[in-house]
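Trainee: Structures follow.
Bear in mind that the values in this text are calculations on the coordinates, not laboratory data. Bear in mind that the values here come from a model prediction, so they are computed numbers and not experimental data. Cβ atoms are built from the backbone, for glycine too; each structure is taken alone.
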Structure P
Amino acid sequence: MPVPFIVPAYAAILALIYIILAIRIMNLRGSAKAAVGTGGNIRLERAIRAHGNFAEYVPLALILLSAMQMQRNSIYVLHILCIILVLGRVIHAFGISQENEKFVFRATGMSLTFLVLIVASVAVLWDYVLIART
């Protein structure tokens, strides 16, 4: 069985984005002088939610994408889904971080993320059904 390399590479990219989002929170906490909570700072509140939302969705997507890779799905499909996930998370983080938010960024980011979760879920279940029937 070939060594999985596609999803781990994108996981590393997503981890770096996660760190960037965390550093942004640390910087905003310093300027807002809010060690815990938001201190009423809207920018900090939005940064915390961008980071939290990222942490809520990315792990499940990576688990499903890893399962697809283990099931030997097309490398092209895996690359496309991983790229869509990265784009979706970046677009969402940008959208939710804006004080004068343009909801289209947030909605687009979530739609792309949901697309990856749905396609990966269906692919994993489809492979399971095909294997279970044999």
Structure Q
Amino acid sequence: MMMQHRWVALVTLLALLTYFWMSTRVPVARNKCGIQAPAMTGDPLLERTIRAHYNTLEWLPIFLVSLWLFAIYWNEMVAAALGAVWIVGRILYALGYAADAAKRGPGFMIQSVAVAVLLFGALGKIVYSLATGGA
């Protein structure tokens, strides 16, 4: 049995595991700061950790849809590689943001470039395919 898109499926699961890892950092920050749920503010470490977690959730739909469409319309291995870059960028973003908000930039740039290539690559290929009659 041939398993299509197994690399992109693996990257999808790794992205979700990355998001899960970020979710585990929130209660750790809560305990360190002594701020219990449902409070969301009161300590910069907690606020930055929560924000990194939420920002990743905000990017996941853009990333996942773009990842899969790029894999389907272009190339699975390139999509998987760009997906791995996105994950590294999100990890750097989360670690940098938790340390100091000013340190979130490099990770954010890495992940945003990766997702831009996936998004606009998929869009371009789909538009080209429509314009040329499915070629």
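Trainee: Which structure, out of P, Q, was FRET efficiency 1/(1 + (r/R0)^6) of positions 8 and 40 (r between Cβ atoms, R0 = 35 Å, to 0.05) calculated from, if the result is 0.55?
Mentor: Q
Trainee: Still on this model: With mean count of other Cβ atoms within 10 Å over residues 96-103 derived from the coordinates and found to be 12.4, which of P, Q does the value describe?
Mentor: This figure was derived from P.
Trainee: Suppose you compute distance in nm of label points 7 Å out along Cα→Cβ at positions 56 and 104 for every structure in P, Q: which one lands on 2.5? Mind showing how you got there, number by number?
Mentor: On the way: P: 2.5; Q: 1.3.
Answer for the origin of the read-out: P.
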